[in-house]
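In the part that follows, the structures are each spelled out as structure tokens.
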Structure 1
Amino acid sequence: MAKIVTKTRKIIANNIVYFRVKKGWSQEYFAELLGTSSGYVSEMEHEKRNISSDYIDHIANIFKIEPHELLINRLPVDSRRIAKSSKR
């Protein structure tokens, strides 16, 4: 069975990276806040996870944004890494 990656999944994945990097959070720190593993965060960011609407709400709450902000089509994030001096 072929893996299906929708445009929406790509947009959400990019926005998760966008907001995480904007806050200066590592995948590990973001995973702690979500109550999940850094591997799960990586899978979301690499479009390997189909995220439910309930989980989108949870992610938005962690970022302190409105859920619809995770559906805005932004330019792709260049770097998924954060500077060493940033939070965690």
Structure 2
Amino acid sequence: MANIKSARKRIRVNELRRERNMSVKSRMKTHIRRAEEAIQKNDPAAVSEELPRALSQIDRAASKGVIHRNNASRKKATLQRRANAIQQ
């Protein structure tokens, strides 16, 4: 354990941020998984319902700095490409 007051605070703050980041990333992964499952089932109704939620969570994670904006863009493009292939 650190002895300096600012170092002790830094440890506390880092832990709070780590927990928040884990929560945001987990929520994002859950929505991506649901969208991918809908795509696997070839169900356009489910895809149109789950895809916007997944894209929103990806954007939210990127805006909070949990993932890099280019990583978010890549994830979104991949999901949209696969969803468009099903809906055509």
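The numbers here are math on the coordinates, done by the rules we state, and not lab data. Just so you know, these numbers come straight off a predicted model, no measurement behind them. Cβ atoms are built from the backbone, for glycine too; each structure is taken alone.
Structure notes:
- Looking at distance in nm of label points 7 Å out along Cα→Cβ at positions 33 and 57 over structures 1, 2, structure 1 comes out largest.
- If helix-only ellipticity at 222 nm (-39500 (n - 2.57) for each DSSP H run of 4 or more, over all residues; to 500) is computed and equals -30000, the structure in 1, 2: 2
- FRET efficiency 1/(1 + (r/R0)^6) of positions 9 and 73 (r between Cβ atoms, R0 = 41 Å, to 0.05) derived as 1.00 - corresponding label from 1, 2: 1
- Computing Cα extents along the principal axes in Å across structures 1, 2 gives 62, 20, 14 for structure 2.
- In this comparison of 1, 2, the computed figure 1.5 for distance in nm of label points 7 Å out along Cα→Cβ at positions 41 and 65 is attributed to 1.
- Relative contact order in percent (Cα under 8 Å, 6 or more apart) from the coordinates reads 43; which among 1, 2: 1
- When distance in nm of label points 7 Å out along Cα→Cβ at positions 17 and 49 is calculated for each of structures 1, 2, structure 2 gives the greatest result.
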